[in-house]
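Just so it is clear, none of the values below were taken in a lab; they were calculated from the coordinates. Values in this document were obtained by computation on a predicted structure and should not be read as measured data.
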Structure I
Amino acid sequence: MATFPAHVLSRQPVDAALYVTITGKNKIRCKTLYFKGYHNNKGYYAGKNAHIFFMSNWFGDSFVMSKTEPGATKSAHVIGRCSLETTSSVVLPPADGWETENYEGTITLRKIKAADWVDREALAHEERIGKLCAILQKTAGANGKWSITIRDVCRNISAVKDHVPELLKDFAKIDKDGCGSITVDDLKQYFNPHETKEYSLERLDELWEVLVAKRTDKSLDKDTLCLEDMAANVEFVEEKLPQLFDLFGQIDTDGSGSIDRPEFNAFYGSADIWLEAKMQNIIGLEELKAQIKTFYWQMRLDRLRRKGGLMVTNDEAIVIMFKGSPGTGKTTIGRLLAGLLKKIDIIPTDTFVECQRDELVGEHLGATEKLTEAVIAKAKGGVLFVDEAYRLTSDIFGVEAINCLMKAMTVKGNVMILAGYPKQMEEFVTANPGLKRRITYEMTLEDYSPTDLAKILHTQVKKRGFQIDSAIPLETVSGLIDKSTSSEQRTCFNGGVGEHITRHAIFNLNASEVPRIQGCKKGHEPTPSNVLRLEDLQYGCTQIPAPPPPETFNFAKDAKMRPM
């Protein structure tokens, strides 16, 4: 753990990140390395296949840039060195004086962000934690992390009092999950809560204004951030919002090549802002949105209670039942919940594993258990989504899979979503009282109205690179869908109604465009239209399939979320 000599300033500035340029004979490589902590009392930075840390050996005292982390570095891994004549006052890697190893070239370092200050008090916290772990003989477990349990505290009460007495009065507060153990991340957050700060809506507004302030083309959408905007604010982005460069693809969730305001808010904002931004992209389903907000606040408030030291129970898995007709977006909502639970630190990752009966059931007894347990393990730390779960009741192999799933429902920290049609899901849980008892929440996805379907149709047409004639108002499209489809068709297909209309409307448009293109000299053909006319939409509506027999889609209606 890091300790500074008395003559070193009590507040040491730490660069949150370094921008490293490695120039060789044939190419230039650029890497961003982030501050990770201290190694041998000096700053340690790490990035993809590159680490900078301090070493003292027969070669001398120097900062080293290596392809591997400290402790695993060999001479062949070293990219470059920066030798130090004196080490007493040098804490961070110098910008100059680097020499490359194993090949010809140069290395330069540049600060990206002169960020937070790490003071002697924070470093003392780390040292105290390290000493206690040494006494407790703590080592990293299977997940790469160590933890301190209540048993550890009670068996080593004197050491705890000497080094980290905060554990005696604030154990429950630090143990936000209520699992009876504390990780190094929990302790770091307890001693340095500012590290997890999220931007408020007001701060997001300020950042956005800076990003778009240098535009010369005033016709650009003010709620869309383009690469030109980022290029005009390179230093600002590097300092304040480096993830825009490093994680652009993750922030740009719709793959448009730009970042709109909801995407920006969702990534940088608090969980409240994230949820509101995601909700804006969901058409209809107003009652479901209210259910999700109720679920969110229950999760968040309980977590805040535990963080405040209140002993609110948290000893069960989260098991949610989705009931909805086909095409209501059950999988989409499942992914949203996975992201939400990750955002509020209920689960460590937003991993979303979707499966159906075929992935869970084997061809003989015993095979099913192995398959199901493998899928459960794959979803560990994230969300397991079992679609059409009611199909598991059809035979003894499915029942074996249900038993494995029920066993996983008793493991704290697991999150599982069982999804299917309303009537079938009611029969599914009624047939197994033990299963019904383990379901902690029910959410029902209501059918879409004709107006909702008209809005969905617009988005589906746009995704294909087409557009609906701007002269056709939304009310006209909604009325067309209402008159052209039966309630049974809308219940049976929901969002699928728009898919059928879009596909066949484009077929009809293509048929009308062929005579315009046919016979034209190659290279002189006019560009075919991508604008769907009213007659195209009318034709598309006539191609929606008839619904199957009523007994196969007898969907019960129940639009309330019920904690079980």
Structure II
Amino acid sequence: MRRIAAVILLLAASASGAELTITSGGRRVIDINPPGTTCRAWSYGAMPVAGDGGTIDTIYTAGDVLTNHCREGLTSPDRFGDHIWRHARNGDGTWSGAPVIARDALPWMTAPQTDSYVSHLASPAVVRSGGKWYMAFAASVSDPNLCSAEHGASTSCGSCVSPWSHFALLWAVSDDGITWRVRDGGGSSSNPALAAAVLWREPNVADTTSPPSAYKAIARVSMLLGTDNGKAYFYLLGMFWGRLGAKEILVRIPYDAAAPWGLGGDPEVVHYQHPSYVWEACPGGRMPEWLDDVNSYSIVNGFFNAFTSSVFATTRVPGYRYVALGVGHGTALAGYGGRNNLVAYQLSNDLMNWTSMRFVRSVVPFFGDGLGYTASIIDPIAVQDGSGTIHLYMASNDGDDARSIARDGAPDCATDPSFGATAAYVGVAIYEATLDLVEIAPTTITVAPPAPVVAAGPVRLTVHVTAVDGSIPQGVAYVYGDFPPISTALHDGVAEVVVLLIKTGSRQINAQFNSNGPWSTSYTSLLQPVVQPSHRRVVSH
């Protein structure tokens, strides 16, 4: 896969014009921690849904409360991890939630077998149409040991290599968004879990024996309802994990309002065959073999430095109908702050051809501004409400007004290495913010030494950044020259750094301002005279 080496280059490339920006919010709104506790639960994979009045009044998530499910036997209803939750907005703006899809909604789990054992649910994707609610969601299959398609260390239940758990996409329908019926059967597999799935692919021998295999199958989806040549489809944009890595896929399923499950036929996956895209059938929901080939693509110009999290329709971005969001894999912002803490986005009119990747800007400190902790953004998703406002939701773990915990760029819960790849999820909750298009303001950076001429040694410099629109830039100052480079965050547009100037003479000092807020990158340099320090003579008596 193509990779972009540094976030800094992408920020500079989008330094002019309007960019999607987090303009307000960052408040923790959904938290399933038991009352009086913290760091005992997790909520992620938010799926906001607008009500009849156009307001966001329902959010689905995946989540669980910290419990040792492995103490229970294979037939116990408690040997089950993440559920699908529904949260409803209360009159005072708070949210209340409860699980709506769990193990008891899966008929084959009354007498579970190893190959059809489902133990985790994730990634709810919901659309409303014709008085019905339709949901696609991921389920970990062949997963009696609660591995959730992570194949590193074993859990306390047992091995995460044998059996090899993987994800399939299940389907459910509701009349009210509260009570859901999960599709049971209809597919082409003899495995009852996969027969119930609308999309699936069992791992082959190579997928489970070629170390280090990353095979998970389809692990994340987002869904829209659309039409093509007058025919209605459910469109699903998601991530397929093959044994050599992840790639974006676009799938569509015919929509038939008269059918019991709203499904009017087999899914199709788009396949890029130069120079065009071709829709290929997935008989019985089985995804084709080429998806597991690292050299074959469904979407060729999608995210290559981020994982796709979601897609939403909008009328707010001129010239485009759809926005896809993901989490960037880039390096830390100018060497400062954590990684995987930026929301990436791309634009499209047809879900197949996308613009180059950019980053959502942010004016909210430590919230998508590049200064949050590593992996501080999980599963970003947005939706446009009836008034045209774009609401952004994501899972994170920094700040909680209800508990008077300030957001400070550090996780509120300590990371437990025993959780392996899912350690970043412990304690996460759903946060809400507002997105809008904001013009990027040009900036000017200056560097002030303590005196016109300085003595060799440590020298304190003051960096000032101003914006032409009068706003106060926030970001990172990067100072470099023939001394060890330094990155530091600005506070109210100012930063102080101490550099080590050893050589005498006219030394060049360079400074660069980088930001993931609505401010452009700016540069400056100066020639600083440096002299030998004067040594005070010691007089003896």
Matching 14 (relative contact order in percent (Cα under 8 Å, 6 or more apart), computed) against labels I, II points to structure II
Compute percent of Cα pairs over 18 Å apart, for residues 385-440 alone for each of I, II and report the one that scores greatest.
II
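Where does the value 29, 23, 17 come from, among I, II, when semi-axes √(5λ) of the Cα gyration tensor in Å, for residues 169-392 alone is the thing being computed? Spell out each step's value before the answer.
On the way: I: 35, 26, 17; II: 29, 23, 17.
Working through the options, I get structure II.
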Out of I, II, which has the highest value for volume of the Cα convex hull per residue in Å³?
I
Starting from the value -12500: which structure in I, II was helix-only ellipticity at 222 nm (-39500 (n - 2.57) for each DSSP H run of 4 or more, over all residues; to 500) calculated from?
I
